[in-house]
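Have a look at these structures, which come just after this line.
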Structure I
């Protein structure tokens, strides 16, 4: 079975600390976010396997810097993810509407979203995919009944085994 992993960026692959809405519009805000090293290493291992596809799926506000900053961040920390696997979505849109080939969970392919925001996870499940909650020190498992989750402080090998166990 082919697995496609879709990782949210802000708050999932890198730290995301809200200070003010104005900060989202500053040059450098997104490219200077601190990576969750264990998650970055998990992604690198998924890519090394060769049987997985890994995407970044990230929303953005109408800041003129956001997409460029996010690409710069990815070029620095995850250059293995090429631009065809970087999906940037307007903030008001649903992630599920931008997935190449649509979302599937069947005997041939499973599409897995790893995200820190419950609304995105619930939309993904409703669209037919599999969702994994990312716990990042800011959010919690409250209202996340699935109970399958990754944590920024769990070693990459543990996070990887969780993701590889999905079928």
Structure II
């Protein structure tokens, strides 16, 4: 998502990345922001663990906590708080919106899937892909590529307890 925004000129050095998240995509964006020189603000519900928040801070991200009970359309939800922050900061602030951004699954289709396939190539075919799922970007990108390359490969999603 970041590389596509850079490629199109939408994201420039010194800009701010804001993301409403339960944390995992936020951790990835915080890492990329630290490496590439972007400011990063992660907006997440208060139920997310201290460990996850500490990791975000260690990566240089600022965090804004929201009420866990806030519904998606509540002004205090992590989604709407992120959008409010974007408006306050102005045009140098960007929300990638993992929930609807086509570049989320596309990144996994174009890159992550090929990395897995290449790493597994010495062992022959892959019979099954089991993948954790949050917003579904990883799962949908991987499963599409796997089904193209190995039509008989079964794809299964896991919803699991998040230790962070």
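Each reported figure results from applying straightforward, stated rules to the coordinates on display, with no laboratory input. This one's a predicted model, so the numbers in the text were calculated from it and none came from an experiment. Cβ atoms are built from the backbone, for glycine too; each structure is taken alone.
Remarks
- Origin of the derived value 2.5 (mean projected area of the Cα convex hull in nm², for residues 42-81 alone; candidates I, II): II
- With relative contact order in percent (Cα under 8 Å, 6 or more apart) derived as 20, matching label from I, II: II
- Identity of the structure behind -11500 (criterion: helix-only ellipticity at 222 nm (-39500 (n - 2.57) for each DSSP H run of 4 or more, over all residues; to 500), calculated), options I, II: II
- With Rg and Dmax of the Cα atoms in Å, for residues 50-129 alone derived as 18.2, 52, matching label from I, II: II
- When distance in nm of label points 7 Å out along Cα→Cβ at positions 10 and 146 is computed for each of I, II, the largest belongs to: II
- A value of 10.5 for mean projected area of the Cα convex hull in nm², calculated from one of I, II, originates in structure II.
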